Structure I
Amino acid sequence: MIKAADLPETLSVFPLPGALLLPRARLPLHIFEPRYLAMLDDALKTPERLIGMVAPNEVPGREGPGLHVIGCAGRITQFSETDDNRYLITLSGVSRFRILSEVEGFTPYRRCHVSWDGFDRDLGRGEKDSAFQRPAFMDLLRRYFEQLELSTDWETLKEADDELLINSLSMLLDFTAEDKQALLEAPSLSTRRETLVTLLEFALRGGTGEDLIQ
């Protein structure tokens, strides 16, 4: 397990639209762009093997995509190389971070000075949600899946612990980029669950993420 003292002050970042990584969750990725292949090679040479996942944030008047301030760092825990020099990797979420500034340098990928302050709970063994009412939540989730005509392994969902269930759904369900950012920035598992419930209920009423934000 990575300790707070092991977290670097500078982090390579991967701006990927629609992707969400949360602490203690896993995110599979397919890496093929040359700049991100270079980023992966460099990350594998470090003891921590960390990559920062962060959502792009379009800023009017700026060339290229901006970045949201808060992202989540993942440790490369699985990787394999294909015959055509692509990588299939898995990132295991370690901790959220706050971007302080972007590093000006010569790497083909982006690097940022980051702060880990305020995210101490991310490095623990797991969060509990004492107010979680699983039967009501599962009923809401079933109605959501039925309305969108989605299928899932309900037995696996029933057996998942609270954190795994809430975080996996936050990462996998088709929410807007801003909704996913709100789930990422939730200060606790309970807050994330409340946000998730709000998004599910809003979807059942036929709303959109843009309507919810407004």
Structure II
Amino acid sequence: MPRLVDHDQRRAEIGEAAIRVILREGLAGVTVRGIAAEAGWSTGSLRHYFANQRELQAYVVQATTDALRRRVLPRAQRPRTQGTVVEQVATIVEEMLPLDAERREEYALWSAIVEWERQHPPEGGSASWNEQRALHRQCIAAIRGYEPTREVDQATLPHPDAQVELWAALLHTFVDGLASQLMNTPGEVSAETAAQLLRSLLEAVPPARAHQPRRQD
């Protein structure tokens, strides 16, 4: 009797093998031959699931995106009650900075997603960019005294407070630049310096005026 193949398990194996390849070689290493070798399969077996390299890379990028969400979001969303609002927000933003080996891996995976989106611009814009902007928007809104939104879709929309939008854009740009420096010039920017710079920026965010309406969901 022929052995039954668990296709979901096989696709999961492909995703895990691809992440290992990306961490070594970047998105360029995600080829049918390269992933087959990493997973211990024949190229023929892999072509049973993907007709060409573009299909394979598209699947790998989605699997990598899902893996990053599973890794990063629980850390970013865990309750924080200690310290000032700025300190609490800083610890959330730091989850997106390559400050240790785990987060450097995550940055490398995110870079592969960005490279894929650069080569194949997604309709409706970058989902990963929009998710990051939504998180930065929530962080700035908290510093300015707004309650966090409970609806995920709502967090991706522009905030009614123009200052939240401005500072969310500044924070997003700052974090991207700081992350790049941490990865590319680690001898010049230490984790301690990055943490201090981040807090300096967050402390500069002006609070909302007392009479300004709070966001309602």
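Every number in this text was worked out from the coordinates using simple rules, so none of it is lab data. Remember, predicted model here, so these are calculated numbers, not experimental data. Cβ atoms are built from the backbone, for glycine too; each structure is taken alone.
Could you figure out which one of I, II the value 1.4 for distance in nm of label points 7 Å out along Cα→Cβ at positions 55 and 71 was computed from? Only structure I yields this read-out.
When distance in nm of label points 7 Å out along Cα→Cβ at positions 95 and 151 is computed across structures I, II, the figure 4.2 traces back to I.
Assign the value -21000, calculated as helix-only ellipticity at 222 nm (-39500 (n - 2.57) for each DSSP H run of 4 or more, over all residues; to 500), to the correct structure from I, II. Answer by label: II.
Thinking of I, II, which structure, once FRET efficiency 1/(1 + (r/R0)^6) of positions 7 and 199 (r between Cβ atoms, R0 = 35 Å, to 0.05) is computed, gives back 0.70? Only structure I yields this read-out.
Where does the value 1.67 come from, among I, II, when Cα Rg over 2.2 N^0.38 Å, for residues 47-102 alone is the thing being computed?
Values: I: 1.40; II: 1.67.
Answer for the origin of the read-out: II.
Can you tell which of I, II yields 27 when percent of Cα pairs over 33 Å apart is derived from it? Before the final figure, lay out each step's value.
Numbers: I: 18; II: 27.
Label of the source structure: II.
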